[in-house]
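Next up: some structures, all given as structure tokens.
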Structure I
């Protein structure tokens with residue numbers, strides 16, 4: 001329960017005293033004591049949507065869930081937000097990014113509206129742009145945002161493409177496929193030099209190329225010239241005529257099972273989903289304090305919709321983070337967090353591991369980070385319990401309140417949110433309950449697991465130019481078949497929420513005919529080995545026991561061994577890392593009762609990073625279990641060799 005200021009201050013002091021000057025890997029044994037104390041400290045207040053779920057079950061055991069709370073009114077299209085805030089908050093920062101001199105370059109809503117209108121006018125004059133979608137090859141930038149909004153105002157779908165397909169691919173196979181599928185009328189590249197190889201790999205005939213800088217062909221259009229166009233009445237008329245059900249964006253799926261699919265996202269979908277997320281949880285702050293700092297790429301539905309669209313809908317300020325939670329780039333994020341105080345912060349669990357360590361050793365960073373923070377959001381994997389505990393300790397020590405972790409579940413096809421947590425919870429791993437305006441269908445699979453399907457105003461009408469895939473994606477009642485499994489946290493109380501339980505197609509049987517629930521086991525295995533393991537592939541199909549192929553979290557392991565320059569191969573062969581993993585997985589196995597389907601018997605640490613071209617990892621960083629097993633067949637053989645070689649970590653029973 002919540003406590004008053006005096007009790008909160010005492011708990012804060014006790015927690016600080018117990019955890020002071022301890023390395024994070026030594027603090028883990030204190031979690032049970034600290035969590036008990038933390039539970040008496042109130043969360044920073046957030047306004048939540050009521051948990052009021054209607055639950056129906058048919059004769060076959062299929063369950064239907066939806067919120068009784070009606071969805072709030074939402075905008076007709078995304079440009080409506082830009083016009084609204086340009087009028088109501090003209091001097092509010094809309095977008096900011098670091099310039100060449102490392103200073104924040106800002107764009108207000110009023111200035112943004114003027115420039116977007118100018119570029120809209122300029123697009124009308126280009127010869128080819130109206131023939132097809134406008135493809136964006138570059139990463140997040142102010143110019144990217146302006147061109148994308150201008151295309152939407154002009155009635156042209158915008159298709160941001162993963163930079164990995166241009167900059168990391170060796171054959172540009174996926175990029176060529178995408179161009180063949182979309183047949184774009186225009187292409188935007190921030191830097192023509194940086195994207196020269198990608199541009200030369202595709203046919204640009206009859207395509208308008210727009211660039212900000214770099215050497216481009218003589219027919220390329222310069223962004224600086226487009227922004228000089230003088231808007232006419234044609235721009236206002238085009239905005240007025242936007243059809244809410246017209247395709248505004250084309251976002252590509254990960255391509256984990258083949259070539260990526262182009263998901264059609266309409267204005268209605270995106271505006272409705274932004275309303276769902278705002279309705280689920282609202283933060284009451286003055287506009288000049290409503291800042292976001294985010295690195296998630298806009299070609300991904302979380303960065304492009306859950307962040308970019310939500311900032312636009314709220315009239316908040318988005319500072320584009322030029323860092324990422326990877327070695328060599330996270331330092332940029334930390335520099336930005338010393339200057340920007342976000343109201344909410346999103347990251348993958350691996351990013352939170354690195355951030356927790358930085359916050360524990362940097363008081364000014366810690367104070368600025370928690371200053372205006374109301375929620376922490378995560379996705380892509382289960383958040384380890386020790387990371388939850390560390391952030392709560394830091395928050396209580398810094399502001400005397402806890403910060404709630406929230407999670408959202410969905411897909412590109414759902415724009416992206418289908419369910420979300422909208423209450424104070426100390427449980428990690430939840431995917432929440434249906435958003436307002438969303439209905440989910442749960443098909444029983446046995447063992448308390450259900451296949452989840454989604455029906456909502458924010459579900460896609462289909463895949464661009466692929467009607468056969470569109471037809472296969474929906475069931476006879478119009479529910480989108482996402483292919484995931486969920487379970488109830490408490491089968492007797494739906495309001496406690498749902499847990500993600502893995503992918504339907506990933507589970508397998510051991511030789512004993514015991515089912516292994518890959519999704520849940522993979523998440524728990526990574527969590528139990530936190531912070532040492534970054535990601536993993538679960539093995540064991542038609543084998544006697546479960547094993548793991550794993551990639552190390554390099555930065556955390558370097559901190560553990562005390563060598564900031566240690567190579568990956570040195571860390572893989574480190575006895576200290578090996579012993580730490582043995583201890584972690586032994587504890588995991590014991591907690592699972594040494595059940596065959598939950599017990600990790602052997603681990604192989606992988607040196608070669610997952611392959612994008614080989615579809616082993618998506619551009620969004622998700623591991624493809626099936627493809628990974630195929631590509632790592634030799635490592636699987638090494639894992640199960642009898643006797644194992646010295647590189648295989650064997651977990652003591």
Structure II
């Protein structure tokens with residue numbers, strides 16, 4: 001009985017920790033259903049070959065890559081060190097192992113394509129049941145939803161085709177990333193529900209999932225969706241932990257440090273980019289920074305870094321040197337943790353100096369700790385310099401894409417396929433409301449000699465994180481064929497959460513949230529068909545289709561941005577703003593649907609046969 005009670009209590013704590021409540025779980029399941037509906041079981045980016053080969057190697061008991069299971073060992077992101085070849089993102093590789101073994105078990109007893117269809121159907125049915133329970137329509141959901149899901153399952157089974165060969169390692173990575181991406185919506189909901197209201201939190205979740213390219217990148221084994229999820233999780237942990245009298249407040253703060261440490265195991269540079277703003281916000285705003293508190297937090301942080309240290313030691317021999325940041329030393333010198341410091345040409349009889357091991361360990365630790373910070377500072381400076389000297393490239397990255405000749409030349413004839421941050425997420429136009437709002441808030445804060453009202457530690461962290469991520473990558477952008485600005489993708493859900501918190505935007509969404517949902521639904525279901533008719537009538541290729549979506553997104557963004565400026569002064573047009581907000585979401589959702597189903601169908605590799613049949617039926621060239 002005691003064990004059963006403990007198990008029940010543990011399940012309850014895990015449920016509240018991961019999802020918060022039933023609505024959070026509903027957002028998670030609904031997001032996962034959407035991501036798997038657009039799932040393509042093929043390689044979209046060459047970098048994914050590297051990670052899939054890494055998973056295959058680790059599953060066989062080796063950290064180094066020996067034989068390529070997919071592609072070649074020369075795919076982008078491969079690291080060469082000490083005569084061996086290594087992958088990247090070992091954190092997601094290790095975390096994908098249980099999923100890989102589960103897929104192997106399923107494949108041993110069932111046909112994998114049919115099993116994937118069954119998995120998705122069960123997720124949809126579970127989502128329908130949970131929604132029916134939440135909105136008081138449980139009987140309708142159980143019977144009506146069950147019939148619809150059963151019919152869809154039978155349709156998929158009738159259209160199913162074998163996957164040959166089965167890229168099991170890629171599928172495991174895709175499922176793990178889709179799960180991480182599903183938490184982006186959950187965390188957006190929980191953050192806004194905690195700081196504002198559950199209604200505004202639900203709108204933020206819908207905007208993060210449907211108003212950004214999240215659904216497109218969710219099943220691509222890249223770190224972008226993981227970084228976005230960690231950023232929102234840290235923001236929620238920050239704001240939750242500011243009240244020392246709240247249950248689990250200190251634990252929430254410790255979880256933030258642990259998450260950033262685990263992100264370093266996946267992608268150390270972006271973990272550092274988030275860690276610096278986090279420390280700048282956490283320490284000054286924390287309720288307690290005593291030696292004991294900081295000691296415990298430091299211990300948690302170091303403990304969460306152990307997987308990274310182990311991986312680095314296995315590869316480089318240095319626990320603080322990640323494969324991405326292998327130090328380049330001059331030909332005539334070598335510093336290691338073995339106790340030898342050599343200078344000059346060894347074959348020429350150069351001098352060799354032996355220092356005490358603890359001195360060299362200290363040198364290595366200091367160098368390993370300082371070097372990433374200096375590199376990060378250099379990237380910040382390069383980003384600022386790029387904004388100052390070549391703002392056109394920043395404009396082409398953030399606002400308007402189009403054909404860029406010097407970028408196209410570097411692409412060597414690759415077809416253009418790129419939308420800017422605003423074109424792919426026109427809902428971000430609401431950020432312009434912050435301009436007028438900031439003037440008003442600053443004036444009031446000066447009069448009262450206090451900080452602006454309503455600004456939380458989460459807001460400060462998210463704003464700094466968005467700026468930091470932008471500065472790190474803006475100098476190397478734009479690219480010719482990146483679909484959306486995937487390097488800056490984590491900025492999109494971050495800015496969505498900040499935008500929904502703006503007083504004029506939040507006021508309109510609170511009062512007219514039904515208008516948002518109706519305009520979003522109508523924009524996707526009706527507007528999506530109109531877009532298809534226009535594309536067929538124009539007989540465009542993929543590059544022209546992208547620009548059609550770009551112009552459409554910019555038009556909606558211009559209208560929404562104009563309303564955002566006006567909304568600071570009057571509440572008269574709030575319903576118009578809510579309708580434009582929903583249409584902005586619909587523009588992004590429609591583009592993601594077209595991109596995943598048609599523009600990048602990857603040779604009919606959709607996991608759901610009915611989606612593959614739909615792609616074949618769409619008459620676009």
Test item: relative contact order in percent (Cα under 8 Å, 6 or more apart) calculated as 17, pick one of I, II: II
Computed -10000 for helix-only ellipticity at 222 nm (-39500 (n - 2.57) for each DSSP H run of 4 or more, over all residues; to 500) - originating structure among I, II: I
Parent structure of the calculated result 158, given that volume of the Cα convex hull per residue in Å³ is the read-out and I, II the choices: I
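On FRET efficiency 1/(1 + (r/R0)^6) of positions 471 and 519 (r between Cβ atoms, R0 = 30 Å, to 0.05), which of the structures labelled I, II is highest?
Working: I: 0.65; II: 0.30.
Going through I, II one by one, FRET efficiency 1/(1 + (r/R0)^6) of positions 471 and 519 (r between Cβ atoms, R0 = 30 Å, to 0.05) is largest in I.
Just so you know, all these numbers are worked out from the coordinates, no wet-lab data involved. Quick caveat: nothing in here was measured; it's all calculated off a predicted structure. Cβ atoms are built from the backbone, for glycine too; each structure is taken alone.
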